[in-house]
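**Q** Alright, structures below, take your time with them.
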Structure 1
Amino acid sequence: MVLRDGRTISALTVGALTTVMAALTPATAFAAGDPLQPYAQQELRWERCDAGRPAAFECAKVKVPLDYGDPGGRKIEVAVSRVAATNPGERHGVLLMNPGGPGGPGLTMPVEMEPLLPAAVRERFDLIGFDPRGVGQSSPIGCDLTGDEQTVLHPYSARTFAKDVARARSVADKCWAKAGDLLPHLTTRNTARDMDVVRAALGERRISYFGHSYGTYLGSVYLQMFPRRADRFVLDSALDPALAWRGVFRGWAPGAELAFTRWTEWAAARDAAFGLGATPAEVRRTYWELVARADRTPVPIEGGALDGGAIRSAYAEFVHVEAVTPWIVALKAAAAGGTPAPATAAAASAAASAASEPGAAGAVAPGAGARAGAGAFTADVPADNPAAVTWAVSCGDTRSWPRNPEQYRQDAIRDRARYPLAGDLGATIQPCAFWKSPAGEPATVVNNDAGALIVQNAWDPRTTLAMAQGMRRALHGARMVTVAGGEGHGVVVNGPSCADPAVARYLTTGRLPAEDATCGGR
């Protein structure tokens, strides 16, 4: 064989051949001699994901190492999907997507996000979904958890704390007994590495990315680990990477108090309609009297009853002032001997809307459907898979979880005193107290100059505005667009919003806003 410089292979030393081949190898591959190089050369077999979905929605499996410290060892498969760019002549690249979690399957995201993205974006990008390792169709794990063990938020009380400790220990023991061979490798850093293998297997030099909720943290970790392989990153409803992970759990409470105060003001201004109190202080007193009464006698709801702790556990609803108010009214009436209240704030709001606007209750927001397995491209997924992965990643990503149950008890008491609505819910004992110490890497410190666009609702109960501002501080080259009146968890995923033009401009041109900005509500 004669190379372009006129030399034959037989005239080359091994070292010279390596140098020449590295120069001729596309930038999509890993460096010469990298043990991951064979993964970049795998041939993906694309097939239709589901006969019930569009034919353009295709799926494949990408082999990745279970342990990146041993790339030649055991392999697992990551399920990926795609919807090709609608205008090949304008194609820019691939847009990987993650819906959140940890534990959320993302295989169907291309078909779910397609109608939410502008035509100009769909022209330029192949939309790529994937189930992260351990999730959905990607070597899913399960722990045989009960419904109670799958619940993240449990109110603290001295009376139940021993039971709470036993539950947390049970979750950890069950997961390690069922999936101990996989758990040490179910980390955000390894999922970011999987994303880079997917990039290489797709033949791409760089990837663009859309991440929601936990997906913003995953995206920031990729930016930290692989900055030169990152293109245009949109982070919708961002976590503060410095809080991963116990800080995130405890970080919900301050935002809940702000939202609750806002709601009391809103409800007081509408006392004639709802009768919860004419001042914010009166509305606040009405709520806490309801909670105290429910602790004595649980409030009947459709299909069950709620004690005070369960009512407080719905604190996230207070960001939706119009939706939550009919529910509080219904709970108050049920506590006084009326008919059982709707089970959720959404149901109460829908019932109220149906009463005043027939047909309104049947509306479903874009992207609100379940992200189920994709038809013919489906493996059996344990029912507790999302919860199992939530604990695997939350506990395995970091070594910072306290090991002493007493620490959680003290923190729950202190946080409840400071943040009465939800302080104890995120601070009390979790399975991570009994998780086997991560044998691998510490949590990623995100601190770089990468460009990214962060979009954030001002009133988000899960990734609060303060958390998104923490992400902005970690990504020095990013820009952030805050939706001033935005309510709920998700901007683009729940569109439309005033942030949409900035997202479209960035994805189609690569240009970030000149500075951080705030736009009006939806």
Structure 2
Amino acid sequence: MNTIVEKLREAYCLDGVAQPTILCNCSENQEEYDQQRQIFNRRFQFMPAAIVLCVTTEQVSVVVRFTRRHALTLRVRSGGHDHEGECSGTDTILLDLSKMNEVKIDPARGITHIQPGTSFQNLTTKLADDDVMIPHGTCGTVCIAGYTMGGGWGPWTRKHGMCCESVIGATLVLGDGTIRKLSMDGDLDERELLWAIKGGGGFSYGIVTELVIKTFELPFEMIKFQIEWNKRCYIPENKVFAIRDSTPIPTLTILQAWEVVVASTDPAANQLVGTNLKIAAKHHVPEDAPFNPHTVGHNCVMYGYWEGDENSLREFIRQRFESAGGYTFAPICDHDKAGSKYKHLQRYGEHLMSSWDRYSAHNMNQLKQGLEGTPFPPDEDQPGPHKITSRLADAQGLGEEGHYKLLESLTSPLVLPGNEGLDLFTYITLGAITGNYYQHVITPEQKTKSAFPYKDKLFTIQYQTWWNETEEQKKEGQNNHVYTRINRALDWMDVCRDYDIPNTSGAFISFKDSSVPTRTYFDKSYEDLVKIKQAHVKDPDNQFRSRKTII
């Protein structure tokens, strides 16, 4: 038996706390250990010394006190979606909160109590059954805690803000194992700690074992939709995907039209409660032909949540995007037209739009077979190796030169032809922030309501590279052709991270890149967050530490 595990079990006995499941790298539970040690980003393969699957706050407190007493490295995981793998580590004590997944809804007070291991697939379905919702994300397997502490962008952001803006309370385990209930009506240190976990990043300020979040009533009618430009087809003889039209719609036209909509204060535009725009990178060798931002065309997909009926959505698209050229339109209604109250036709959480975040391996395989891809493909949020980095567009928008440079970064010799055929995807997603909630003039209350520092930005810019998604390639491991291309794709990420794009700045902590300086992620909130960490967290040895924690 692992000595650390023995000591940890002894600690639970001495404290009189029920012992959780504890796994280690030993023969008696090797298969379960190997399964539980995996995180979402398969680029990282960690071997924790022990995995502790807690189900109560008191069990969490024991782990914190134990690691502090024995000077052991602690990591905390709920859904395991940290893009840089900071939710785990080799030779660490991994505190796993995935079994803490209770949800209590209080419709009368308009709040919900949510434990940290609650996934959006389950959470949003439960909320929708009561005709309420919170500002959730797009990936069903993401859990509430890390998402919210990073800010919490999603398809409701334009109307309801980042999810962190709706947090009104929490239960937190501090560095000495103390359990604190935080509320907006608490004393100064409670209020400051609550402010810090609302967008100040995960792990730094304590371990959250419950969030209290305000809910909003679901609209009577809501439509999820997508518009695609420059659709691709598969060319079997060359094993590449290519844009079907010989004269594609210039990406610049699409990008400009989308940005105008996001920045608009027109009431009709505010029916678009959330949206993003996904643009695929493409191969281009400058020596062969000069880059022309006015003619270059990329595959583009716009996703949106629309509060209104189908006729109003079609009119909105006609007015705002007709000039951008041809598109496909596929509404999905999540309401029962015969009912007097919103009732989703299918489980809400099973129809979150993971395609907002990733290109669909399902659709690419459909195209390989000569079939059409489907809107909102039935892909699950499957784990896979990947790399992500980010920046944000300033309030005034990218401007002419910013548009040119963004498109230039997406048009590169480092993006090899044929990548998609091997399930290697390189692209950006632009996620709208500005809308009703963060409309151009931020109120004093909104400025101080959360630690999320980028309330005044127009949208996020998330560069992404994913690979090895198919089951066949997963079985092959390193022995498949995609691994001859990974280094160049990751080089493209490094180039994009440092690309000189006017009217962009900052970075979004939920799209973590360990090479981005920590201050950049927290900007104007950084100094206050450091002071709160030092003053209130009771963690003098900085046990609550990973590469991108506040200190």
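Coordinate-derived values only; no laboratory data. As the structure is a computational prediction, the values presented were derived from the model and not from experiment. Cβ atoms are built from the backbone, for glycine too; each structure is taken alone.
**Q** Where does the value 14.4 come from, among 1, 2, when mean count of other Cβ atoms within 10 Å over residues 271-278 is the thing being computed?
**A** It must be structure 1, since only it matches.
**Q** For the read-out semi-axes √(5λ) of the Cα gyration tensor in Å, a value of 44, 27, 21 was computed from one structure; give its label from 1, 2.
**A** 1
**Q** Something else now. Given a value of -11500 for helix-only ellipticity at 222 nm (-39500 (n - 2.57) for each DSSP H run of 4 or more, over all residues; to 500), point me to the structure among 1, 2 it was derived from.
**A** 1
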